[in-house]
Structure 1
Amino acid sequence: MKNKPLKRLRWQGRETVPVVSQLLETTDQIELELAPGYNHALFRKLHPEAPRATLEQVDRTGDAELLNTVSEITGLEDLVLLVEVLQDEEASVHIVSPPAIVIQVQDYPPAAA
């Protein structure tokens, strides 16, 4: 079990991908801080049916495939590069406001022989 403290990174696009991959070797939780301007785009992408006058609070959890959805937002396209890495780690993805993506890897105890 890795059990290292949460690591926080600012999302810098493609350059952030190898850093996330490296950190996953030593920690089981990473927070990618997104620029504040992405909150509206994330909310609209994840809640397209929401009325316009709604408080735009994002709180969505899923697996790595959730990054495919948000990678359709201009400026977040490179998130798609993390999908395979996170699938290999069986990671969950939590997208929240203020805009951040929390990656959680669940370490499982070894299978009994």
Structure 2
Amino acid sequence: MPIAYLTLSDKSKTVSEKLVEEWAGYADVSAGLMTVNIVHSDIQLGKAYEVMAVLHLPAVWSRAKVSRIQQGLSQSLASHLDLDEKEIHIVTHIVESGLVVENGAEVHW
């Protein structure tokens, strides 16, 4: 259930389904479990990044797996959008079991 919310500062940048496939490869997670939501920023103030991402991951994964997933997102975004990784900022939130509702039911792992 890796879920990434991406805010792109450059409205001309486009993202395809290949981003998810590439991220899945780096992260060693099935692409069918991943969700990417994308919006374009109208304005960004202060320290600017080309991509700002919020990543939600279940608490069930080890620290090493979390690291692989978030680093994989950074690498795939850099590759897919032709960016340097210093232009990408990712914040990861760990979601505890029972704090997700899917198909009308709480999800527990």
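Just so you know, all these numbers are worked out from the coordinates, no wet-lab data involved. Quick caveat, the model's predicted, so the values are computed rather than measured. Cβ atoms are built from the backbone, for glycine too; each structure is taken alone.
If distance in nm of label points 7 Å out along Cα→Cβ at positions 85 and 101 comes out at 3.8 when worked out from the coordinates, which of 1, 2 was used?
Details: 1: 1.0; 2: 3.8.
So the calculation was done on 2.
Give the label, chosen from 1, 2, of the structure having the highest value of FRET efficiency 1/(1 + (r/R0)^6) of positions 29 and 45 (r between Cβ atoms, R0 = 25 Å, to 0.05).
Numbers: 1: 0.60; 2: 0.15.
Largest one: structure 1.
One of 1, 2 was used to compute helix-only ellipticity at 222 nm (-39500 (n - 2.57) for each DSSP H run of 4 or more, over all residues; to 500), and the answer was -6000. Which one was it? Intermediate results must be reported in sequence, preceding the final value.
Working: 1: -6000; 2: -8500.
Attributed to the structure labelled 1.
Work out which structure the value 17.6 belongs to, where mean count of other Cβ atoms within 10 Å over residues 37-44 was derived from one of 1, 2.
Details: 1: 17.6; 2: 10.6.
It was calculated from structure 1.
Using distance in nm of label points 7 Å out along Cα→Cβ at positions 53 and 93 as the calculated read-out, with 3.3 as its value, let me know the right label among 1, 2.
1
Out of 1, 2, which has the highest value for distance in nm of label points 7 Å out along Cα→Cβ at positions 5 and 69? Let's see the in-between values first.
Working: 1: 3.2; 2: 1.6.
Largest value of distance in nm of label points 7 Å out along Cα→Cβ at positions 5 and 69: 1.
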